[in-house]
1. Among P, Q, considering only mean count of other Cβ atoms within 10 Å over residues 144-151, which has the greatest calculated value?
2. Out of P, Q, which structure matches 59 when percent of Cα pairs over 31 Å apart is calculated?
3. When Cα extents along the principal axes in Å, for residues 56-175 alone is computed for each of P, Q, which one produces 55, 34, 27?
4. Given a computed value of 16.9 for mean count of other Cβ atoms within 10 Å over residues 224-231, which structure among P, Q does it belong to?
5. Can you rank P, Q by distance in nm of label points 7 Å out along Cα→Cβ at positions 184 and 288 and just name the one with the largest value?
6. For helix-only ellipticity at 222 nm (-39500 (n - 2.57) for each DSSP H run of 4 or more, over all residues; to 500), the calculated result is -18500, so let me know which of P, Q that is.
7. To which of P, Q does the computed value 0.05 (FRET efficiency 1/(1 + (r/R0)^6) of positions 152 and 280 (r between Cβ atoms, R0 = 25 Å, to 0.05)) belong?
8. If FRET efficiency 1/(1 + (r/R0)^6) of positions 96 and 328 (r between Cβ atoms, R0 = 35 Å, to 0.05) is calculated from each of P, Q, which structure is the one that comes out at 0.45?
Structure P
Amino acid sequence: MYLTVLGINHHTAPVEIRGQVAFTPEQLERALAELGALAGVHEAAILSTCNRTELYCARDDDSPNALSDWLCRFHQLDSTVLQPHLYSYKEEAAVRHVLRVAAGLDSMILGEPQILGQMKTSYQQALKSGSIDTLVNRLYQHTFSVAKQVRTDTAIGASPVSVAFAAVSLARQIFGNLENHTALLIGAGETIELTARHLHERGTGKLIIANRTVSRAHELAAQFDGYGIKLDEIPAHLAEADIVIASTGSPDTLLDKAMVQTALKKRKHRPVLMVDIAVPPDIDTGVAGLNDVYLYTVDDLKQVIEEGQRSRQEAAKQAEDIIDTQVEHFMSWMRSLDAVPTLRAYREHAEQMGAAELEHARQQIENGVAAGEVLETLTRNLVKKLTHDPTVNLRSAISEGDTGLLDAVRTLFRLKNRK
């Protein structure tokens, strides 16, 4: 069988094309059943995220055509539209690609951890559908182990490379443990959502999300055990916040100097971190001059992000070395699978010989032949039968100048050279 990967991702296609081949959770069960039923496909799994859709298959044929044709049929797409954006890998290249994806080396943000969770979901879906067996199952297990090793042995995920991550990293530098601190997030867009996720994962004590549309604030806050408020409620909650992160599209300043001064008095001058990600600013720049306020803007975070990117790129080089080694380990295991049918046939052949000689020995004993004589005959006959074909074939190979088989026999049976 051949291990094959067919896919499309943010490197090869715009979001409009990627969206057309994405699988919804409701579609996956049918898709896995159809994919697994294709001629020559023995195992199948699907990874589908906002940035990539990939098919992982164990097949009789290593050509990607059948898989790409099926993908177009399932999504009712013209192959001429999709084909230029597809990529395919087989065998060793397929293993390397899957390991790099799980380690975050192929992600839009280098080293991002979300993809590993998405791959684990993909694995569970394939298990549930019964569409994978030995080969793809082992690939997933190996992938999870390697991704963990990369996270443990390198700093691939340690340094901030996004505004959201940088903002939360600053909070941890200033406050250390965030469990007893409150964060006020202003806005409800993608950056604020990612910031909320990072804060929640780091155990922040309380999350408050303020937004112009309060229903969206409630919806987002509920995901992270927080609560939502309207923008005009900010003054009533500002004194609670140890961390304030703002990212809206408002043309007006949302936090002015007087509002922050009032909050600081209520806080009895306990320090507060404010990060203004918005352009134009959401927080009055004059706030930077107040005591007990640490105010950072997008420009301030750029250096942090650039340093983080350099750090992750160095870590990525180390991760590639780990993956090189682990690809070879997996390929060695795959090659061992090729020997299984031969080893099984050899064992069955030997067992049949042994059974025949044992039956012959039983008959001799029943006929009164002495047990010692029977054992000698059984041993002599079994040795002859086990060595006859190998001896004939070895002599033939040597006479034809094939010494490789002779070396193989010495290795196989651990024979020492005799003169």
Structure Q
Amino acid sequence: MSKLDLALFGGPKTRATPMPGRMAFGDEELALIQEVFAAYKEKGIDFGYQGIFEQRYTDAFVAALGGEGYADAVSTGTASLFVALAALRLAPGDHVLVSPCTDPGTLNAIVLNQLVPVLVDTMPGTFNVGPEQIAARIGPKAKAVVVVHFAGQAAPIAEIAALCREKKLLLMEDCSHAHGATYHGKKVGTFGDIAAFSTMYRKNHSTGGCGGVVYTRDLDRYHLVRAAADRGKPYWKEGFDEKDPSQFLFPALNFNQDEVSCAIGLASLAKLPGVIARRLRFLELLDAGLKAAGLKACSLAPFTRNDSPFFAIVRVDASRISVPVADFAKAVGAEGIGVNPRYAYLAEEWTYLKPYLADAFHCGNVLAARDGSFNVLFHERHGEAEVADVVAAIAKVEAAYLK
């Protein structure tokens, strides 16, 4: 195979037609939106927020996590991170240990709560932090840990939670990639003191274009979540008058979610088990296909039936190919396959963030994991035909670039 046969250089694409659209929102979501309109028309008022559909949605969300605790729907995933941290009531300047590979929203929420991020490297060969890596970064100013469950795969959160209890550190889980994932039989989000979920439209479970949920098992902390998401209002206090700001607890913005979005979330949440099952099936077929192709440089990163896959991570042995891994991945993308050739969400690489970090700690493990892999983007509507095209595209590119 010559590189001139690659689509990148004018050859025919492996997949000539676009990958199928996800179309995650369907008749179930539409029916519940119509139910919102009908319910509030019957009441003779307009729908807003903190209403009957948010209550139904958050009740269902808590039930999906095992039935114990409290949840509040907020406007975005970034808002869920900010509100969750605000509800921990840490002091300005406190240090927060955090996964090094995540959306800027995670780090920005720490900084904008006047806290100091301390990057923690991942376990070797992975994108998730472990207890050993966290323990190595605990300093005298450390007060909390934020663990990201990356790409739908749970970090070793039970062991991390035990470490945090031992060291008297608060633990927040960022579950934005991992709705429905489990660890030791428990849903992610239920191990720490508080958890944040993004529910924007690309996530396995979503509430529309944007959205988020904050979850906690502690009632007092839930009250603080509600206050941090709604201008500091102590809604739970007897005699509270929301038209009297002199009663508000602290400065806070309005991060409320609306009733229509919560209705969408209610329908989407019911689909989540099926979504996870179909995504896992795609990974199983892809893994089998890559192995059957007899590839020398490429393999699928390990996954388990406990995952809630967000995207697929393909590992590449850079010593076996004649181009950088990112260039290899771009060639796969040119074959008509959805890829992210170089995951840019490594916090230590963001120039704007460096003045806010506790130090210049280098996260070599996650850098090596990123530079030795690329992501294949997929969703639950990808099936056997899409698997075949992904395998064929990767095999074609490997044949052209193999040393």
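1. Structure Q comes out on top.
2. P
3. Traced to structure P.
4. P
5. For this comparison of distance in nm of label points 7 Å out along Cα→Cβ at positions 184 and 288, the top structure is Q.
6. P
7. So the calculation was done on P.
8. It was calculated from structure Q.
Here, each number is a calculation from the coordinates, and none is a lab measurement. None of these values were measured; they are calculated from a predicted model. Cβ atoms are built from the backbone, for glycine too; each structure is taken alone.
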